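Okay, got some structures for you below.
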Structure 1
Amino acid sequence: MTDRLKFLRMVPPFDLLPLEVLEEVAGLLQEVIYPKETLIYRQGESKLRGVDLVVAGGYDTFFYDSHQVRRLPEPYGPGTCYGGVSVLLNKKRSLRTVLAHAGTQVYFLHRNDFKSLCLGYEAFFHYFTSRYGELMLSDEYAHLVQPNTQTTENFIAADQLYSRRLAAVELREVLACPGTTPTHEVARLMARARSSCYFVLGEDGAQIVGYVTDITLRDKVVAGLADAHQPIVNLMDTPTTSVSSEAFVYEAMLLMFRTKTRYLLVERAGQYLGFISRTKLLTEQAQSPFLFIQGVRQAQSGRELRRNWQKVPNIVHQLLDRGVKAEIVNQVITTVADSIALKVIEDVIQELGPPPAKFVFMVLGSEGRKEQTLLTDQDNAIIYEDKANEHREEVREYFLQFSERVSDQLNEIGFSFCDGGFMAKNPKWTHSLSHWKRNYSEWINESNPGAVMRFAAFFDCRYLYGEVAIIDELREFLDLELQKPLDRFLHYMATNALQYEPPLTFFNNIRTISVGDQQVINLKRTMSPIVDLVRVFALKHRIFVTNTGERLAALHEAGVFNEKDYQELLQSYYYLMGVRLKKQAAQMIHDKLPPTNYLDPKKLTKVERVTLKEIFKVIGDFQTKIRVSFAKQL
């Protein structure tokens, strides 16, 4: 018996073939030797002429994901066969990338002879089809073998969505009546004008104080059996929301979703030019993230909300791919996340019944700054109004139960629990307004380095739901606190912001860290000096917007930053944000992996690497200025 025949009788599934057939196959084999390490096949590209039977040495086979990271490695040693599944089930193209070890010896069998064996011997053929079926049961394998070819929803409307201002949009005339007008008369006016919205004037006859819609009349008059003869001021909806005619269309859409209004007054220099309806804007933007957000608000279950949140990476990828600015993408992500959280909050209130006290549900950290990425967890808290002692426990018990349900549902949807416990679910962060004032007073006036680092996120808090007057009162309290001597507090804040140095070596190379078998930089850490230092300046100058871009603009307007510093910091921050978002979207869409903040600089183009280095210099120069002057003054 020849050596080749002995070998074939040990190689599955050739060991299933009759001896006389194996003798014939042995004569068809061609010997190939790879004296040095060689890349033989590329996944999805290399067309296989046949199958390889490894005699000595071995193959390393794996998939490359979109970031050239090796996935699902599988070695092929002596006595194994590579290529059968690819020839039969992948249009002859190699399923995997294949690297031969130095000194590897294989027997090659042409695909025509291989296919003849499959046609003639069912067990031989089923060996390959069964193996493929078993492998495809793995979601990761199935994704890497067959990237999702389904038609992706298009979330991008015309580019005009991001470049068109409201001044160029056709507005509807503002129709208004005095607040003393009987409700039935307003309904007649609306019918005559064929308008679904009528505005209501205040006592001065000039200022718009509210509005009434078809829905108002349906819910309050028809369903609520209200007296249609009473003045409309008793039934109107408030408040009205207005926007400058210079605002972009996307800004108007985001404002509508955030304020939960269907109509937006458009003004210029204090004069109303007209109004726009959400329905009209959505109709014009038949394919846009905003139509998707509308769908989120209409979701009926947690499962549906989870499915919607899982679509967000595609939205982000498409927006960035079309050149939409990272700050706009941040706003879209935040608005979707806000819409989901609001839906959950409203549903929980419906389950538990009305709250026993007025309250505010606020978000913190990146959520509070409206700078959410695709790697996001929960950062939130609850402030409720102070109640008399006899109701204190009852109120607290309600909000602890409420916050636990909200946090649990958000976690199920995809917003994971905060590792640091900065959630309303944690009893430490659900308290009365007076308790929260004491918290902030302690952090500011009795600060230490550890506390400043730990509680910085609470200075990025943003109202999401509830009684806005409560957070307004907290902000007024903070405004007074920040007028006191703050040397120690701001010194610790600045020192904290100077701890992380940009990853640039003395020789102008990018310094990396090891994560697994990769050398990477942490984009979140790289961006943090800008976030932290801008926060310090905002607190020092009592600027209460929380978004980093908005803080920079306010500080520039106040003369704190000159034009050059403002532009460099703004552009640096959002360039890094764009890189971070694009990387996370690719991980989730193409690689089916959880998103991270890590980036391998070697995967970037030369231009991208140069840009990163320049940004690191900008951050480093900014930190040097603080270290030399600002920190000392504090």
Structure 2
Amino acid sequence: MYLQFNKSKGKNGKIYQSVLLCKKFRDKETGKPQTEVILNLSKYGLDNKIITALKTSINTTKGVLIDSEDIKINKTIDFGFVHLILTIMDKLRITETLEKAYGLKANIIKLMIIGKIMTQGSKLHIYNWIKRNDYLAKQLDVDVNILKLDDLYFELGEFNRAQEKVEKKWNVYHRKRHKDIYLYDITSSYFEGTENALSAIGYNRDGKKGKKQITIGLITDSKGFPLKIQVFEGNEIDYKTVNGQLMTIKEQFGAESIVLIGDRGMRIRLNLEELSENEKQNISYISALSSCEIRALINDKVIQLELFSKDLVEIEDEGIRYILCNNPVLQKEKNQTREALKSKIEQEISSTKKSWDKRREQNLENIKKIENGHKNKKLVTLFTERKLDNYKYRATTALKKYKMSKFYTVKISNDEFKIEYNLQKYQEEKTLDGKYVIESTVVKEDMNTKQVREKYKELQNVEHAFRDMKTDKLNIRPIFHINEEQTRGHVFTCMFSYAVVKELETVIYPWLKTYNKKNNCKLSYHDITDELNNIKVSELEIGHNIKKIMIPKLNEIQSEMIKLFNLRIEDIMRV
């Protein structure tokens, strides 16, 4: 059966339309197709909506004509980026880790991990985003009608309590990534408020003076992929966290051998000396020396300054390998920086000296006036101690501000204003510009000289991780939590969010480099994520209660991303 629409023109020129319910059949005698009119629907006064519904239900062929008024878009959601995040979470086995190690409430944690990437906002911001985008919560079997903001905070605390169990499972799945090589670094993140039990005033790496903070230690593989994260009190010193992390890797991860790579501030060699022979067995490290330590080696004639002129030199002493490195570019930058600071200091001190000179001239004039019999015997002829201290404070503050105190000697009295520049000390300091020493206990059979240096340089991957976590990729700071366990849970969820971001960067950045060069443009990571987020999924209602899920036509970049990440359009449309 089908509907047939006929039009005819009457004698008066008026157009008449009829709607007939018909069926096709083949004449038995002639074999020719015939049409039989079952019912004339025109005389029943049916409106267009009813006729459209009848046609939709009767006609089973594609391309049914529908009245434009009968096509509605029920809802449209931004699902492309969310779908990619879910796909990556499965690929990295975040979903599997959480479900197996955390259990029934893993889906709320997954919502917070995704929400952090999508919004870079606070838990309130993430909560409101979840409520607005309830399709995702439904996919993860979370009932948004009963979900409360307090549920998110509660789960953060519970997630913190399960951290060791979750990290063990996480390490089992990613053990092949690091092959016993672990990068370790530490950063800080400031608070808004002062009530958190972990917050304290410490060395603030965010440049937020007067703000309390927490300290965060991150262990990654050599590529910067996160393996473990830990929160310390805000005044914790970097090197005091090292041995605890080593024992965690050894006991919690079950590592048979460890190569720990950390910067000079970690003092790994000194930390290992505090461990027993059994504890430090199969632990080796790669780190760097401070300027003072380098000078001590030069003074003890373990290394010679002239050896830095070569590209790469290795010296072994008492089982420790010292790799002497020289960076001419860094040498030039440091020299230019120091000269620029010297110029700024001299300008500030010159201003202070002008004030001292002016006051000094007035004192001398007053002395002459008194000698010539001036009646006012209370004329000021000397600097007060308070005034001299003020001049000294201004000069020394400028030196401290630019970290140049070691090159200057301040002498300010009633009769002289002298800031002496120690040229010899400056020249000594200059000799180490661009020069650094890497120390290691990794045996040569496992890593040659060049490989040790390259491994040390991989520390920048941890620095990159902190940069992503603390800036516009995730915005882990500022922290508003008051409860200690929720604070730790917040940082732990951010580690998994970063794992997703890291995977996105690993794929997107090489593609971006090629695409931008080819098309002479400057697209960024955020341009790509915006394009992904603009892949919409729309639910259309067609005619009489017929629903269809569709996505708009993809543009060039969106299509490229679908291919790049091996996504399937049908999976996106399944929401």
Structure 3
Amino acid sequence: MLTPIPKTVAAILSDKSKYAIPLNPRAYKWGFEEADDLVEDLKSYQSTTDTQKKKKEEKQTTLFLGNFITEEPKNEIIHIVDGQQRLTTIILLLVACQRRATSLGAHHVASVAQGKIRFTHPTKENISLGCRLIASDSIRDVFEHIVDPKWDGVIPSKIGKVSVVRRASRIRPVYEHFEKHVSGFNQDQLGDFLDALYDAYFFTVEVKSHEQALAIFERTNGRGQDLEISDLLKNYLFQKEVCEIDAAWKTIIANSDGTILRMLKQFYISKNGYILKPQLYKELKRYAEKVHPEKLTQALAEFSKFYRLVKGADAKETKNYFAELGLDEVAKKPDRYKAIWSALQGLREFNVVQFCPVAYAAIECLIRNGAKESEGHAKALVRLFKAFENYHFINNAVCDSVGNVVEKLYADYSKEYAKESSNFFSVTDKLINALKAKSASLEEFKTKFSEISYPDSSSLILYIFDRINNQGLEVGQFTPIYDPTSDVDRHDFTIEHFLAQKFKDKSKSKNEMSYFDMIGNLLPIYFRDNNKLGSATPAEKHDMLTNGGKLEKNVHNLPIIKDFISKHSKDFESWDKAKILKRTEAVASDAYLNVFAIK
């Protein structure tokens, strides 16, 4: 039996071995919300007065961060099985703290923080021996740039001559949030905050083999402090003798998909508006006393069903969810429930969940308005979900905006929907108009769109092609190009470089030739046809896809390819950088003004 051992952040980042993320892990996907949760947690454990310290002596004095599972060290490398997201984020926070300490002239504090970030020479203060963490491939080059002691504080779009825009976008919202938070600290406040961080602890487990590591990883998740609040709430409900609380709570936990704390927070927002994490348990308890603990449990169980839908339901589950609510004008119309499912599918691609509370509040408002069988209300609900998808595609997936830009907006509209007197149509129109007003401009969108490239954004590119291809079609006419649920080797569609990569001029730098991987040079092609097109010239590919060519029948249901051929029929003899850039801009404009327009 493996025995978990508590170990502080300070101890973990004092280990003699280097930590490493194994090959092909989950990409680094922490964003503003997770970063904000970590900061708020540490603030709640940060002691700045004798009174606070005395209070903390009566309770748990350090922050629990969850499980940290590693393999046995090999050649002074420790591979992380579970905990890579949290350790990566902690080091980014330490970088922000170290830079703040330096600006305050607190050189000892900065030196200690640097020693947690990087190995330092035992006798030469200014010599670093590398970062303590070999980060995920998805961010490694940018991460190593940031943790360099000589870093100037600017998150780059290029490292050397290589573009790292998409990689940088994974780190930027997290680091910038940390930097903004610590910039207001004086030296004492920074010291107290770092004490809370260094004293925070994991339950560490060391496994002996890769097979054992994978088995444990499948049975655990790094829920951090999630269980602290959820267990407190469960115990409170148990004490109130809520009927069958164990069974109800088991369902709630299962529907939370390992993110119970986030689900509890979003449930509260859907009913009452904005809440900070440290206040969550107290306010949930107060809400329970207001509506009755039994009703809170029932409401939470209902919300958990929607949360599960948001996190990963398929089209059939989406239909069944609305059927269970009695929303027949959605459940019995494939064009409606599939449109909502499609929007949820896109939002999962963008790793966006901030809309969940306001979407649920909208559904409850619709039902409260007595409109279960109203066609007009059903259409407006579909329109709202599409607005969520389109807004977050423009602002998050393409323009790299941080999620908190609309977090307060969504919380405010959740509260508005929750009012007994609220009119569903009126609130929905106001919310959609607010999203329009907050959308990035066309010029910003086109600039950022041109930075989307293969292979870093392969899944997003297929998603874009899917939405363009099926724009304006009836559900029965859709050709599903984007399918994130299938194994990558079994996708029906793959990405084809129209100007084949064999034509790259080897004498030019990778950055100079990056236009090969821009959307303007890419097409979605049936998996089996990709090899048939191979490294043919653009003119040869044109002939294969048209004029009775051997692949012409395979593009019958692909408007995106037929449109491409129609618009560029005179360009294929000299398909070059200029034409690729022109098509990229044209696709961007069409996407912004038509396909993803918020209506």
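Read the figures in this text as sums done on the coordinates, not as results from a lab. Note that the structure is a prediction, hence the values are computed from the model and not measured. Cβ atoms are built from the backbone, for glycine too; each structure is taken alone.
Tell me which of 1, 2, 3 gives 63, 29, 19 when you compute semi-axes √(5λ) of the Cα gyration tensor in Å, for residues 325-564 alone.
Working: 1: 32, 23, 17; 2: 63, 29, 19; 3: 39, 22, 13.
Only one of 1, 2, 3 returns 63, 29, 19 for semi-axes √(5λ) of the Cα gyration tensor in Å, for residues 325-564 alone, namely 2.
Starting from the value 20.0: which structure in 1, 2, 3 was mean count of other Cβ atoms within 10 Å over residues 309-316 calculated from?
Numbers: 1: 20.0; 2: 13.0; 3: 16.4.
Computing mean count of other Cβ atoms within 10 Å over residues 309-316 on every structure in 1, 2, 3 gives 20.0 only for 1.
Give the label, chosen from 1, 2, 3, of the structure having the highest value of mean count of other Cβ atoms within 10 Å over residues 413-420. The partial results should precede the final answer.
On the way: 1: 16.5; 2: 12.9; 3: 19.2.
Checked 1, 2, 3; max of mean count of other Cβ atoms within 10 Å over residues 413-420 sits with 3.
From which structure (1, 2, 3) was Cα Rg over 2.2 N^0.38 Å calculated, if the value obtained is 1.24? Mind showing how you got there, number by number?
Working: 1: 1.24; 2: 1.49; 3: 1.04.
Comparing all candidates, it corresponds to 1.
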